[in-house]
Structure 1
Amino acid sequence: MYSKVVKSAARTVLVFEFFSRVRRPATASELEDSLQIPQSSVSMLLRSLVELGYLEYLSEGRRYRPTLRVTLLGDWLKPDLPEDILTERLDELQKRTNETVLVGRQNGSHIQYVYTLRPDHGLQFYMEVGAIQPLSTSASGRALLSTLSEQEARRIVRRNNAEEGLRVDERLVLQSLDAFRRTGFAETDNAISGEREHHAIATLIPRRAGAESISLAIAGPRERFLKRRTEIVEILRDYLHLKN
């Protein structure tokens, strides 16, 4: 019974993350194809969400869309929401850099991406909303690791190595965390991640006391990205009002 509840909850979350990504009404078939959920399960889930008032059914085109009730679920969080992660400002950042924008949070020993924006051109860095990566290997993850003690950071690196079959050098990670604390930025490091196709620059969004740490990164194909590295860093500095 418990596993069925968890599966149902997970599928509900996937539905809303799908709408957050596509930003338009969608058909049941689109949800089925994108989320790889059986047609019968999708139909039952959508019908339940309509009955509960979280989705609206549009007879024209047989499409669904989230209702105002979904919008208002997190309305009470607005006073604690940093201006820098409001979607309008993220849209602006994506347009200025013309690369992928990633917003992430710590989930155990991993970073989980809670919001992504991709450019329209074909050559891009792709990451699904909800995807996770080891904290120790990605630029965004190491930005979040920088908020932890050295002891906790070491523990997470060792856990990532054990669980993911990695051979990440603790010393290199700790050096990158020191560099982040000096500069305010973390970058893709081939010696740590082995990544050679893409590059990312990550920072932390200023937070209010007691709020969780949130990372913000720009990512793209390595060759193109590195040619614009200085420009992208300046755009991020301007965006977050960072000082040299």
Structure 2
Amino acid sequence: MVKAAADQGYIPELYGRRQGKPLKPRQARLMETLLAKITLPDPAAGSIDPRLLFPQAEEIGLEIGFGGGEHLAWQAARNRCAAYIGAEPYLNGVAKLLVLVDDEKLDNVRVHAGDARPLMQALPDASLDRLFVIHPDPWPKKRHFKRRMISPWFFGEAARLVKSGGELRVASDIEDYVRWTLMHAQNAADFEWTATRAADWRRRPDDWPQTRYEAKAVREGRAPAYLIFRRR
């Protein structure tokens, strides 16, 4: 499977830092206690069926690279009948999400502290109602474009995972990455861009919370784009 994915531009190696500043005492404690309770099975061990983890969930969403976890926790807190899986390799981000899960007493969240791509490969067909990629690493240098999450491989896996009528949401404050995403989306026949006017992608929907990263981008003069694609 890895070779076939590589032929579509999939790079299995994980780039970037795994940890930054030392964790705060509470974060470190939750990494030792709470993470063990809500962590997903290892994708390398085989298929992972979200319906077995959340048998009562009305919807299942996956967020790839959840950063500090604000968006994921916000969705989970306001949609208690839905379940959310988050994948994030940066351990400081995982620790921040755990604090939010603990504060909100969220029982509808599961975490994969690692690369999202092996997790995507381990999920069954049509197992997701919503897929989120919120402000992914833009890898701005041309020689690093192959490291970008949005790719032909990604859209192929997204088409396999998202149910008919389900949503793929992508946000970025980097103009080149927005163009890159739309370019690949044009070649992804299984998805249609829902925007019919500029306001549809320039204005953040009410059910799409602002993250600290986005607020920083706005302060620095970068306007985010909110792209919503529907699975045909």
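Here, each number is a calculation from the coordinates, and none is a lab measurement. Fair warning: this is a prediction, and the values are worked out from it, not measured in the lab. Cβ atoms are built from the backbone, for glycine too; each structure is taken alone.
One of 1, 2 was used to compute helix-only ellipticity at 222 nm (-39500 (n - 2.57) for each DSSP H run of 4 or more, over all residues; to 500), and the answer was -14500. Which one was it? This figure was derived from 1.
So FRET efficiency 1/(1 + (r/R0)^6) of positions 40 and 168 (r between Cβ atoms, R0 = 35 Å, to 0.05), computed for just one structure, reads 0.25; which one of 1, 2 is that?
Going through each structure in turn, the value belongs to 1.
Once mean count of other Cβ atoms within 10 Å over residues 120-127 is calculated for every structure in 1, 2, which label goes with the largest value? Going through 1, 2 one by one, mean count of other Cβ atoms within 10 Å over residues 120-127 is largest in 2. With mean count of other Cβ atoms within 10 Å over residues 64-71 coming out at 14.9, pick the structure among 1, 2 it was computed from. So the calculation was done on 1. Matching task: 16 is the computed value of relative contact order in percent (Cα under 8 Å, 6 or more apart). Pick the structure from 1, 2. Computed on structure 1. Looking at structures 1, 2, which one was Kirkwood radius over Cα pairs in Å calculated from, given that it came out as 19.6? Answer by label: 1.
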